[in-house]
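Participant: Heads up, there are several structures right after this.
Where a number appears in this text, it was derived from the coordinates with a stated rule and is not lab data. Keep in mind that this is a model prediction, so the values were computed, not measured. Cβ atoms are built from the backbone, for glycine too; each structure is taken alone.
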Structure 1
Amino acid sequence: MALAEMTRIAASVAAALVLIGAIAGEATPSQARPAAAKNLVVFGGGVDAVGFNTALACCNQAWPNYEGLSEAIRGAFKEDDKGRWVHELVSRATADKAGLSYTIKPSAFWYWGGKKVPVTYRDFVYTLQKLDDPKSDVAGRSGYSQLDPTRFTHRGDRQVTFFWKKTACSTDFPCGPYANWPSLFSSLYPSFALRGLDFNKIWTDCICGSDGKPVSNGPFYLAKYTPGEGTTLKANPYYSPRAKLAEIDFRFTTDPNAEQQAMLSGQVDVIAPTFGPDIQQFKSVPGIALNEEPGYVFEHLALREGNAAGAPSMTKGASSSLLRAPWMRRAIMLGLDRQKIAAAVFGPLVGSLKPLQSALLFSNQAGYRPAFQGWNYNPKAALGLLKSHCTAGSGPSAPARGNTKIWQCAGSPATFNWTWGAGRDDWTTSERVASENLQSIGIRIIERPLPRDDIFGPSGIPSGDFDIVQFRWITSGDPGGYYDIYRCGGPGNFTGYCSHRVDALLNAAQSEFDREKQERLYQRADAILAADVPVIPMYQYPVVMVHQSNLVGMHLNPDGDPVWDIEKWHWRK
């Protein structure tokens, strides 16, 4: 699943972008706060939630997950900071060619407004049936759609077995095993507390049952959500082992500079800022720790292929049909100096960061191959493509800074809108450098930033109303999460790209348990994507956490979730 910043790819697709920018502030020593004495942590960051049911297409964003759902709703497994799936609510789980089996821990309980309710097989059944129900407006069904929601067995309340679907198979809903099965049921829904409720409307302003009281099987429950202010999470007394902290308070801010100043002044205890030059200020501040590492975060450009059909949410097309041509997409990639863009965005922090050369795998994964390196910055080669497909003499004869000639191709100017989340310094910088690059070879870029509340809303990227857009997918590192993003008509396919060969390879990889064979399938799909260029990989975005140095127990997770192990956080005594 992928959320976009738009948000994160975990096991099945989904999408959301963590819109936190950063502006440098004066580095001053952190002031002590009484948080440790009260055994609470104040987290600086977060946004108003469209809803906390992040499985839904409307709400599949990163911050609502971080500021409530991740702490309150856990599942069979969770992915640790090494990319391993570890048992969470189950003591045993197995998968084979027939199906999946889960044994629920005796210590797994729900908190529901003070009541203690066992986690049972019914919660697994409810979760599968709702996520696989065509009436549920979910962001993706990968994996779940391969299970038969009507066929299961159980032994008592604490064991359940599901079976892979064998009939009614299709590209959208394939049959057979799902290789990344541990990622399924990573969020379990409380069947007893949601009985009779519309799944598409639950948890709009709470994570609660039918009576409005908080419900949780994780280390914390969402005690309060105040739009424009933040969330309050309280320790779940029935989670085992109990969280070390008593309370987590998320304090929302839309001003990255204010967020960082709050950290410097000690008003908040932890932030998860966007990686950028301004985080360097924290390296020399006494009492503050800065952690960073390469994340499973796919920073990229998506290229809208005219009005080609894609995700069901798409109702509009690009302003130009030229992006339907692979040669134009290749010319754009050849014309972009991705290394220069990264250096401009990150400044001295760029270090050894290099452009990402894959649309499926990350540079720190074993199967990574530089599939896209053939389109590395080469403005002369880009001009060669433009000259061979566009009106002779309508563009520049050689790359030239300050060029004003724009290519005319098939009767249309090589002019494209460039969209990004307004107020983001990193994306604004990317567009500026990219515009200079492309102008020099005769491609004009028109700035089209959209407000954060709009860019991932129904009229934004999901509608298909863009030419070129920059955003990032926050993923679990599993390439299978891209299936619904790249496949023909997939719910996360906002470009309109369609390759039945890619579909077949990704589908085969998702059911292949042999890791080496699976990697080869992904590599073959990546090679086709690299030839077609429906997206332009930019770089693997680092994940960052800044915290009071005496707040310990946290570990950065490459999947970008800053609170994945929040039950272990504690103040050093």
Structure 2
Amino acid sequence: MPTGLNIERNWLCTAAFLTLGGFATMFSGGCGGNATGAPTGPTLNSIAVTPAAGSIAQGMTQQFKATGTYSDNSAKDLTATVTWTSSATSVVTIDATGLAHAVGFGETSVRAASGSISGSTTFTVTASALSQVIQYVVVIFQENRTPDNLFHGLPGADIANSGTNSAGQTIPLAPTSLANNYDLNHSHGAFVAMYNGGKMDGADKVSISCSANATGCPPANPQFKYVSPSEVQPYFQLAKQYAFGDRMFQTNQGPSFPAHQFIISGTSADTATSTLFAAENPVVPPNAAPTGEGAGCNAPVGTLVSMIDPSGVESSRIYPCFEHPTLTDLLDGRRVDWRYYAPSAEGLSIWVGPDAIQHIRSGGDWSRVILNQTQVLTDIEKRVLPQVTWVIPSGQASDHAGINDGAGPSWVASVVNALGNSPYWPHTAIIITWDDWGGWYDHVPPPSISNSYEYGFRVPLIVVSPYAKPAYVSHVTHDFGSILKFIEEVFELPSLGYADARADDLSDCFDLKQLPRLFESIPAKLNANDFLNDKRAPLPPDDDDQQRIRPIVVKPSTPP
């Protein structure tokens, strides 16, 4: 006979037994007593998953429960110990606790397993409630501001009046003009310096670039500034009337080129399976033969963009032309019309996100990229606005430090007013945000750091709609992925599986049961006709790849 025997009993309690005189004496503690060579405890016969055949709307969550039934007819809650899976992760994802997230639209099978025993149930994700009332989504993407810098004194919002520098000194935020005479470094390196391991005290390490012939530049503590509210009243009016987000973060930790990739696809990776992210703006080599573009799939030969790896190192550089799915592909799949309006500026480049996606740039969808940003105004007037729209400003109206002329608030107001006074208004959501922090001080650290490059600093968010909560300040964490997820839910699209998959859907900014609000025009210094009749050549909204056109002088920040 064998000298030892393993016996499984009482829910997989395993003990070592030594056979002696026909009896087995158990040496391991916890199960106790003498035993024969056969299990005496009940065995697991089946698992039931509840709720059975359930259904929720896209964007919602559902907690599942697994109940085990044993050979003695006893039952036990196994929710925390089983392995949970979803047969269609594009519809539902489920974590180890049994909490399911409805990320797509359709049907899946939710399964709970313990060893060879399992149970499952079908689960359906129905149309989001958003899709019942919203038919048009307009994303207005401005440039380079933080809530502390642009919304100083906004009631109910988390806005700082001072900040801390690397010497531990408290620096009061001081007023400056929206159309100032210097720019601030907003590269990934500048993010790392300002973030300083989460201390948020490195803003004074962000370098400054003074405009050519600028006087009094840089001022003292140039990073610790706020725009005088009198200069941005249209923004304040929108924020006070509708929903404002003070926990909106740019998804990436760098400048405009990667940000404009994230706003259309939720990633700046070069391929669908890459672990690298485009981290900076592309660099065009000196004396490169011009192509009329400064980035993207038609950039001059030799143009390179730095890619950051999972360890946080910009370890490689590649040509800035990528190939992976974007939200526009999902829209095409559902036959949802879209357009991307951007200025036709010299060096068409970093602010035109689709330009860096190979199948868009060289395919039929390139016709949906409208290289005249003011055409959005005439398309609204002519009632030919597509269902999903990205609106990119000219440099003059961009809010970008050192290049804008102060027209940004009027530009945004002109688009909002055109929509608000049109038949589109009752079924429209307008999402206004800024592409990156621009190097300005902000006191709120990112909620987490993932993939070494996500997330970045706060940027402002305004949600305008007949169904937006009035005078509401959202303290919920949002990012660019939230905008994509919102659009996915409105048009019943599957998830891209990038930043959108883990983001919220902006639903806290809406009250779909409220009586739709009538639109009231937003006063502004300039109106739609001023922009339509402006014959100046549009400057790109980010001048980082345009330094050959507009020379700048780099100066260090003045110490406090």
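Participant: Could you figure out which one of 1, 2 the value 51, 41, 40 for Cα extents along the principal axes in Å, for residues 280-511 alone was computed from?
Facilitator: Only one of 1, 2 returns 51, 41, 40 for Cα extents along the principal axes in Å, for residues 280-511 alone, namely 2.
Participant: For the read-out distance in nm of label points 7 Å out along Cα→Cβ at positions 200 and 400, a value of 5.6 was computed from one structure; give its label from 1, 2.
Facilitator: 1
Participant: If Kirkwood radius over Cα pairs in Å comes out at 25.7 when worked out from the coordinates, which of 1, 2 was used?
Facilitator: The read-out was computed on structure 2.
Participant: Quick check for you: by FRET efficiency 1/(1 + (r/R0)^6) of positions 160 and 408 (r between Cβ atoms, R0 = 30 Å, to 0.05), which of 1, 2 is greatest?
Facilitator: 2
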